[in-house]
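Novice: What follows are several structures.
Where a number appears in this text, it was derived from the coordinates with a stated rule and is not lab data. These numbers come from a predicted model, not from an experiment. Cβ atoms are built from the backbone, for glycine too; each structure is taken alone.
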Structure I
Amino acid sequence: MRMIATLMFSASLMLANHMTTGEKKSLTIDGARKVIAGAVAEAKKNHAAGVVAVVDDGGNLIAVERLDGTFGAGANIAIGKARTAALFKKPTKFFEDVINKGRTAMATLPDFTPLQGGVPLTLDGQIVGAVGVSGANTAAQDEEFAMAGAHALLTGSTAAVRYFDSAAVSAAFDKGAVLFDASDKYMVHASRREAAGMVELHEEDADIVYVLKGTATLVTGGRLLDGKATGPGEIRGMNLDGGDTRELKPGDVVIIPAGTPHWFKKVTNPFTYYVVKAR
């Protein structure tokens, strides 16, 4: 009887623990990177700067990334927005609106950043952290990029279908622009050249080129002369020693592996082409 009672007590205790504790979700570093990738891709699509910060549900910093051209204080502000959204479990725009309506005493709270651009992150209905963005062109854009990061956590930054209508594509080709940036996976460029360019070498990215309009003389391979680093993994120079020469026309496709020098030595005006940068 004592054994049966003990088993019954143990079963009751296990059931009670299950009912009162539940399963707690947590945000991993991979999840934080997905959030940052989604926000950064949206920022680059809009040709904007910014800092993206991700914290856990306790407001502890997991990851932060600053785009080139963002003002120095952006990192601290983005972290503050993320921390506020996580600890108060609300978008920071809510608090900015409350203060603007007259409840200014809230602004005196410690470690409190009531500025638009902080958004909670949820998984299966549980808040697991928050993302904060600062340094975009407008406060509304800060929030838009943060929401894009939050969406990326649920879908994966490259899993969601992205649609660009003909007007958006034409506008991108008119100036030559990044059409889509999936961060460390791939990028799609709507490229435009009106004159010959410099010799390029991408240490990590392969270029997949599809010609739409115009013609070009492309030189690939050989040895880049007087190359200088212009960014992480990016080298530029003025000339090539050797290499293979091809004449490109509409409909042609060329794949240039990472680490291969290439040079659009001569182009018609305009020369437009898609480039998919893959890693």
Structure II
Amino acid sequence: MQIRVGYELIYDCPQPTPMLLMLHVHPSRVIDLVQPDRMMTEPAVPLSGYQDAFGNWCTRLVAPMGRLRVYGHGVVRDSGLPEPACPDANEHRVADLPDEALMYLLGSRYCETDLMSDLAWRLFGDLPPGWMRVQRICDFVNAHIRFDYTEARSTRTAAETYAERVGVCRDFAHLAVTFCRCLNIPARYCTGYLGDIGVPPGGPMDFAAFFEVYLGGAWHVFDPRNNARRIGRVLMARGRDAVDVALSNTFGPNLLSGFTVWTIPL
């Protein structure tokens, strides 16, 4: 199947404002782009791009004083099948992990492994290691947190999410990532497109947060917010937590006055 993906962000800036945007489909999915997801602005401003330390594609620009519209769309080829499950995927001893996976065992801005380690081992330490232990973590997080857009807070950490029992998809992902890292399972935070393909229509479309774990010699997707193998997920960026994959970093005063995301099966 093919999926049209896209976005429109509208900023109001009282002065010229440098911006760093992470809105492209991840380089690992470029081979699936039937139509490139080219970024455009109105008014037109110079754009420059680079790949960051995690392999994400980033765009730099300077927004002029006034209103700036940033938009883009592309068409992605997808299997049309639910994400595969690998129940036999095993955990690795830390000594056997590849070098590039080790950073995803460490604490980070939103994932306080030092605060959550004892709890993680009490909740999940006696479970058989491997795929099913990660799934049980997702089951717990999905049941423990109440999803509520009105309770979103950009500074909420995994420990605060556990205590407050409310959040949005990034909070679900941060808590599950933290539990996995505490159990010595490499876990990395991801963002991307996830439309209502194969499921009942939900509310207004947004970018989705989920995570990947290293099991059985490969990285696998898990989604504690939806807690299901989904169709048509399109990765945009991955990193240690939301700090590394922010959709936009703005270096000056601004107001995000418009925000629209879409995924449309063709």
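Novice: For helix-only ellipticity at 222 nm (-39500 (n - 2.57) for each DSSP H run of 4 or more, over all residues; to 500), the calculated result is -10500, so let me know which of I, II that is.
Specialist: Corresponding structure: I.
Novice: Taking distance in nm of label points 7 Å out along Cα→Cβ at positions 36 and 212 as the quantity of interest, name the structure among I, II where it is greatest. List each step's numbers first, then the result.
Specialist: Numbers: I: 3.2; II: 2.3.
Once distance in nm of label points 7 Å out along Cα→Cβ at positions 36 and 212 is worked out for each structure, I has the highest.
Novice: Given structures I, II, which gives the highest value for Rg/Rh (Cα atoms, Kirkwood Rh)?
Specialist: Once Rg/Rh (Cα atoms, Kirkwood Rh) is worked out for each structure, I has the highest.
Novice: Thinking only about mean count of other Cβ atoms within 10 Å over residues 148-155, which of I, II has the largest value?
Specialist: If we compare mean count of other Cβ atoms within 10 Å over residues 148-155 over I, II, the biggest value is for I.
Novice: Moving to a separate point now. On mean count of other Cβ atoms within 10 Å over residues 196-203, which of the structures labelled I, II is highest?
Specialist: If we compare mean count of other Cβ atoms within 10 Å over residues 196-203 over I, II, the biggest value is for I.
Novice: I've got another one for you. Going by Rg/Rh (Cα atoms, Kirkwood Rh), for residues 140-219 alone, which of structures I, II comes out largest?
Specialist: I
Novice: Which structure, out of I, II, was relative contact order in percent (Cα under 8 Å, 6 or more apart) calculated from, if the result is 30? Show your work: numbers first, answer last.
Specialist: Numbers: I: 17; II: 30.
The read-out was computed on structure II.
Novice: In terms of distance in nm of label points 7 Å out along Cα→Cβ at positions 132 and 180, which of structures I, II is highest?
Specialist: By distance in nm of label points 7 Å out along Cα→Cβ at positions 132 and 180, the leading structure of I, II is I.
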